[in-house]
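Got some structures for you, see below.
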Structure P
Amino acid sequence: MPLMYTDVAICVDDIIRRVGKTIVLGMPLALGKSYPIVNELYRRAKEDPTITLTLASALALEKPGWSSDLERRMMEPIVHRIWEGVPDLDYMDDLRNNALPTNVTVREFFCKAGGYIHVPHAQQEYVSSNYTHVVRDMIGGGINVYCHSVAKKKINGEYVYSDSCNADIGDLVDRMAEMEAKGIPVVHVGHVNKYLPFMFGDAVNKKDRYHMILEAETYHSPLFSVPKSALSNQDHMIGLYVSSLIKDGGTLQIGIGNLGDAIANGLAMRHMQNDEYKRFLHDSVMDDHFGDLIRTIGGRDPLAKGLYGATEMLVEVFITLYKQGIIKRKVYDNATIQKHVNSGMLSGTLTADSVESLLKEDPFSPVMTESGFDILQKYGIFRGDLSYKDYRIINGTASWTTDFRQPENRRVVAEQCRGDRLKNGVLLHGGFFIGSNEFYNELRDMDDDERSQFEMTGVGKVNQLYGDEVLRTLQRKDARFVNAGMILSILGNVCSDGLENGTVISGVGGQYNFVSMAHALPDARLIMMIRSTRQKGAQTLSNVVFNYGHTTIPRHLRDIVVTEYGIADLMGKSDKDVIASILNITDSRFQSDLLAKAKKAGKIPMTYEIPALFRNNTPERIGEIIAPFRKEGFFKPFPFGTEFTDQELVIGKALKTFKASLSQNKLSTIKGLLKELGRKSPQSATPYLERLDLDVPTSIKEKMMRKVVVFALQSSGAI
């Protein structure tokens, strides 16, 4: 039984007493970190240089800050409203300020995109690992303490604990137990946080999985919220293209962020407003350009059969899609049952014929054992009022033999013992989650039966096939694994995690795992999303390049690529055809240069020309396509809501536009601002100035900020 603690200082005393002063602390990525334990260990290491502390994790969560008084006025109320009571990781300030003590090392395998570009320690200590190799690499790195936040619940009279938001590396505990059996001191600590939803599946652990449990009212804290970002025209178009490649009755994996939200929005439109969806496919000439591919691997019709989610991250929009009746295909943790479900022999309502057909299969035939009976009863195929003893199914005085070598015995059991409906199916398997406060509330508000349909498990299961290939292949039929990249070469190489000079942008995470699984499954497809362009100050750059000095996914694993300009099916194609397909979905401002480079390299015939129908790939054309549908209420910047107020959205957009204008055309922007100095602020600006506490300026500095805000609002068309 674990030691129980109500004081983090005493808990940390015992951690150090057990493992010594060389501590390699493993933490889950993102939400599941135990702030009290991590901060106390870090404080001890700062005070005691004889302690050597290594922090091994990923995706440390940080509240947004500000670098000017105007930013403070904008952000401080937002931070207070959204993140009130959420603690901070003390080591992060020192990491960013290059002030970590020499006896502390921070090693992460994944970070917020662009979060560590200018942080030398983080760049140097980054560990590049496939998600499914993280446990192996933590063990190799000498981990001896694993602490994380858990949920707590009494089930059948016993308190049990759930990894909740982070079942992703739960098998680390098993590996540490193997270390302990060899005499190596290790500690597994659970920190109970009542704000975490109690999630089921492999996330559930009994007390004996822990050495220590920390629980006290002072250590319960609200969860870190990730507000939704606005979707651009670019995002919406990519999401719509991807939504047309999802096969009804199939499997979906997507990630967090704008593009994941855009995919969900496209799927919602396809399912719930199908006439308008098809009209958009027609009006945008998506049907003309890519109709054959859409019909072959995806679809245009509503998702009548629904989808199952197999995703390392339970993204918030999966719950939205569930509520909309899209995530509704259930899977079962038995290969024989799943095979019959896939074939249509077994469905929600059970019949004697469907049950009899199942009973012909191994492991239920020729003689069904108690383990086979238990499986069938768990999934509702046998009624709950039945029991098993000595190769007989029993109900009071009635009993039936489970010797099915006589077909009549099997028929009788199928008729008289079957349940009404399949049960205990799962809609989604995920490894971890993080999202908005609304998302956490939705999970907590579900009853246990509803929440248990979203099972949390390790990435060793959800990100690969190894270990139970037959079952996972059956469950993940018609899978579409959708991932995002940063740079695409015209030969199909994808860069997703870093720059060619070695700078880490985010990390590999589970991307390669899903790429390889897409190629291993017979009916799966990999979809890589690439925004075709990006802004760098006043300059527009192409994300489609001739070549690039860093690759995350090599070209021999290329499959489908989607940009805002269309779909390129690259699987099995020659280099010449790959180049032609990618040029078709490249921004037209960069097509000619890329084609010339390909010709110079001898990779495409000198006579080749990009077809005329793909030579109008411009943001303006996309704007023209989307505009009439936006007037009808489609393609909103925040299709699933936002935690920001209307005023904050207007101010944020205005200041962002002003900053971009200052970068792109500094002289004219300053001239316009100077003209504003002598003018009276319009009445329409008052609500926004009040929000920033600039409605009654009391200093020259505040008066200047007021003018900047008014000018920004006017320039963006807000007033």
Structure Q
Amino acid sequence: MYQKIFKLVSKEFSGKSAKELIGGIANFHRIQSSPGFRAAAKYSQEKLMEYKIPNVKTHSYPANGNNTFWGSPVPKEWSIESASLDLIEPKGNEKSLCRFFENPCSVIQRSKTTPSEGITGEVIFLPRGLEEKEMRKYDLKGKFILTDDPSLKKLRLIAVGKLGAAGIIYDLVSELKPIRTRANFPTARRYTSFWYGTKGNEGDALGFVLSAQQGDELRKLIAKTEKENEKLTKDGKPTKQVKVHAKVKSSFYNGEMEVVDFSIPGKEKGKEVLAVAHLCHPKPSAVDNASGCGILIETARILNDLIESGKLERPKRGIRFLLMAEFTGTYCYLASNEEKIKEFVAGINLDMVGADQTIGGGRTLIMERTHNACPSYVNDVLSGILDEASREVSNFQNTGATAMFKFANDQPFSGGSDHMVLGHPDVGVGTPMFIQWPDRYYHTGEDTIEKVSPEIVHLIGSLTATYCYFLANAELPEILRVIREVATKGKERITKLSRKIIDELFTNIEEKKEKEQLVVTTLESVDTKFNFRKNIELQALDTVKVLLSDKKEIAKAEELIDEMKKAIGTYVENEINQTKSTIKTISESMKIKPEQLPKKEKDKHELRAEKTIAKKTITGPLSSLNLGDLLYKDMVKMNKISEEYKGMYPVISSALFWIDGKRTIAEVAKLVENDIGKTSISYILKMLEFYKVHGIVEFLEKK
């Protein structure tokens, strides 16, 4: 179904040209709301115009720090000219620690400026995990704190804001075991930024970023100096200090946030395929995510050239591309163009793509599905295209073929990028994502253009171009084939669910004493789990109709959709019966005799959840951006809830997708359980109550 398009675009797509575009973008320091971001947007627009892409424009949105789009604040514009940190004492140890021009990740982004002469201060080590009461035991006033505490906001608000520290010297390594640990990644500096809400407190702190190696050396110097001072004190001699001199030249001001918008028009107006990639992050950030932007520019070039030359006919629907700041720019565009949302028949998000898989970068190309709360036909289209592309090298007898690249097809939703916004039920644009993960160099100054592979760039560009053009030009025959494909893939997922239920039961049963109880509980859940999966598959089938506008064609499609729905319904019934029968047969062979469990009484949380409906007051998903105005004491409260329910954060993350202002919290909790395999009504209630206090959700009484 996709081979002809893939073969044609693959021939035209230039991995070399796209890598040059990626390198050009990576030359800019692209912090959200900054001159560097604007320069990258301008560079991208100029390239698009050079390629004669039609309808190229750059939207500008106010970046005042106190304005929001759909509840998401747009950071005040920040400009940085220079920054440096030098070790100046003890004598004999003087050296440069940080230079912004050498490595832009050596400064904490959105740091405030210093006096022109800079500031000097002693460096003391501050252990991680300290609360305010414990921090007060240290004399922080006027001193620089060396720390790897994960809570930068706590350090900014408490250590600097309340206790008067001069600045932060940060050497945290965000570990991603086993490919990235403090021990095996000693020279990289972490991308670190101060993030502000809407209260106008921008520029209340400054900081620098050291590599793990630099941080360890500075720690040793502090420890050595403290030990020497013990002897000097005993001898009545002047003590030494570890001192640094810091200079930052930066400024905050009311500015703008840009979104680069370009499109290939279709023959008919009113429907478009949307492709997005985020332009932001510090220099160089080549894979994350200059790569996605470079690939989309090259995708637009080759599709436009093929259409203009007549090798591809002008598609029925348009193809729109957006390059924007991650999350923030997406909110800006959608909130300012709400009338366009209904025109998008499909989306695709490119985030961290093009990494060389042989040098420790993005190890695996992952095709990530939409959230189960927003099922869509697009997942099976993109999955099918990836499947076709993976047949690269034939076996000895040409009876099959395999891929030369590492990939994981049709993976469950994880979030963390712009498909999370577009594919939220509030927006409803089916948007799968391509990402390469895990990535050793992610969010560090080591994410350089050398890590980008033109071969992988070519692959992902060809996949993206195929997806965009196929969906933009699909007519009734192709759409009917998509319906069939979605139904077929749906049956495969239903079969996998059966296998998962049985495998999990008999894996866990070996570790449990209450074997009979586990078998009964599993048997009781079978119908619910399968019906949850069935409903998702049926909804995905219905979404195919978004591609159609002609009444006769819609009727034809609905006829096939109804047929496929009936087939899936029958298939689910058979799988339910077979799954239950298999569980009972295996249980009997293990001498397990399941008995009916006594009915469990509902606790106060369950009773309340059945009577309460939660409704979000913001549009789209909840992200850290919406929580920017939280005081530190509020963050502590939120973290304590998470500590009380360890490992349960995915539960609230899923719940916020299922909340629709109509379902009770009990219904949401059940959907979460079927969505991710675990739930907790009491945890969901506590988190929603916290969000309610901060105006993010409201509670309604079920009538």
Structure R
Amino acid sequence: MGMNFFDITIWWLALEITGLCALPIALYFGLNLKDGGYSMSKPLGLLLLTYFTWVFSVGGLEYSAFLVIFSLALLAGISVIIIRGKAPLRIEKSYVVKFELLFFLAFVIFAIIRAYSPEIYWTGGEKFMDMSFINAFLRTAHIPPSDPWMSGESIQYYYLGYLIVANLIKITGVSPSIAFNLATPAFFALSLMTAFAIGYNLTERIGYGLVTAFFVAIAGNLVGFLQLMDILIKENVINNLLDFNYWPSSRVIPDTINEFPFFSFLQGDVHAHMISITFQLLIILFLLNVFRSSKTDAMSLFFLGLSLGFLYPLNTWDYPVYLFLVIIVIALNFLISEKSAIDQGNSMIRTIISIIAVLAISFLLYLPYHFSYKIERAISIVPSGRTSLIYYLAIFGFFLFLIFRFIILKSKRSGISPKYLIAGIFLVFMLSALMKFELLVLLFPLLVLAIFSILKEKDRDHAFVLILIIIGIFISLFCELFYIQDALGTGNAAFIRLNTIFKLYLQNWILWGIASGYIVFHFRDSFYQKRTWSVVAALLILMVSVYPVFATIGRSGGFRGEPTLDGEAYVKKEHPQDYMAIQWFKNITGEPIVLQAPGELYKWNTVITAFTGLPAVSGLAGHELDWRPGSQEKIDTRFSDVNRMYTSLNLDEVNELLKKYSVSYIYFGEAEGRKYSSPGLFDAHPERFVKVFEYGDVVVYRVKK
């Protein structure tokens, strides 16, 4: 099948053109950054392109390739106005060449990696859901599109990430099953280079920009190293290395998920949490630019609010954390500036107004989404089963080694007495033992020292890094004390923290990865002067480097076999009859409703919705319940009605149900045959059910109106 190099090139060009259209805007708002804001252009371009297409479509315009191109033209037009209205914008050509070369290499290399595990599979991930949503966007004329797993209803999910991918498909014409596997390399390269830009702008060194990018987007946790040690003491070392299991590093804490960026990219689910990594990093880069200015203009606050608000319909879990981060950065920017009493009063008023303005903008610009999607989630106290310290260190141990040294050095310079520090740690240790709260002994002293240090810090870059550290500590402590209620926790008490740790630890990793990159730069001379510390640091860097190397080999099957980016190719080999039906359904226009078997978690089913985007009466009930809290009865009714339509011998009953759900096509494929044995009633009444497709055991019936 080949490597689809033409599609790779087209997708890369689309990213470049989008970035170019947004470049003057990025340069205009990045004046306090060493690279002038150049590194913002691609993620900012995607954000603005997505926002324009979204707001036009929810405003009544038809979602189409024309609308996407019009939105891109509008973006370019705004840039032209900025160029004509301002002085020439600063671009350092040597930096641009290096940046673009690194971006291109990151994109192409990860595309090759995806080509060795491209399958849009139903097991161990959310690829069927992701593909269903992307195809639903490609099929719809209005946003939000129909829910492919609950016909007649709109998608009830944070969906802007899927719109980003759909927009790129609209303007490139790349097949969705290939585009699915180009989206991941794109978001990997965007995340890597935005992390690189943060490191570069903090240190003004290309090398330390790369270090930061590695820590954020490539490094693994320490479990990968432990896996390697286990393999090396066993027989068949070579085969075991080639089959290295990338999965265990994401399941360290029992009954939870602890994904980190490289795992998410390697897993290849084009899911909200993975897509949002790029835009979390964009906000951090934007905040660094804001933090370096003693006065922020109204347009910068507007774009900050726009970027912050984008997280809510992109991956809602991120919004509260970055809302908190934005407030802290703006407030501390006021505190760290030396002013006269009169100026302080005026500055405090401006700071309060700035915070209120950003929060208001972040909400008001996305009002249509807030009106259409009501999130009903409660925060509850964790009753028991807090994280063991050994598991936590297996995930964040490397970052904590660097962070502790940085904080201790800062606290010493701030004048904290060692005896008070020792007494405090002892007290916290006793409290943590009584409360069975192991992380308290580690994180509480770190939090106190970090807060004390930041209040006395005058260096803006140091203060910015301390903010990232403090927010990360709060995230970890929050996960020990509270959890966000969802359907997973309701169904099984053991999993109450699963999604909370899953989504928040990923943010924690990003914040501490950036901080750690800066800390390595800050202590660069220590690698030569303090031998014990430097040896430990070097060993830990090697240990977190194990995972990306061997997990990539294992996930890619040792790079054996023929590479392809077509995520649907395996269907033709493994499910040839369903494959032919999928191709037939792709020729159908509009959004006619299909009857197919209700979804079963992580099994081969709901394939028509996955690969065509056509809405079905019922999909995966567990997912729908999570998206639509309080809809258990409605979801159960649909599940029951679908089973009755497939099994009932009463034509009147079936007709009534078909009319109730406006069903146009009835699908009887591999999953239906496994569940219902034979089409039964549909074959017996050709006057009502017209057989429009047949291939082997697979049959499609059209319902006569």
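One of P, Q, R was used to compute distance in nm of label points 7 Å out along Cα→Cβ at positions 567 and 623, and the answer was 3.9. Which one was it?
Q
For which of the structures P, Q, R does the calculation of helix-only ellipticity at 222 nm (-39500 (n - 2.57) for each DSSP H run of 4 or more, over all residues; to 500) return -11500?
Answer by label: P.
Computed from the coordinates by the stated procedures, all read-outs in this text should not be read as laboratory data. Please read all numbers here as calculations on a predicted model, not as lab measurements. Cβ atoms are built from the backbone, for glycine too; each structure is taken alone.
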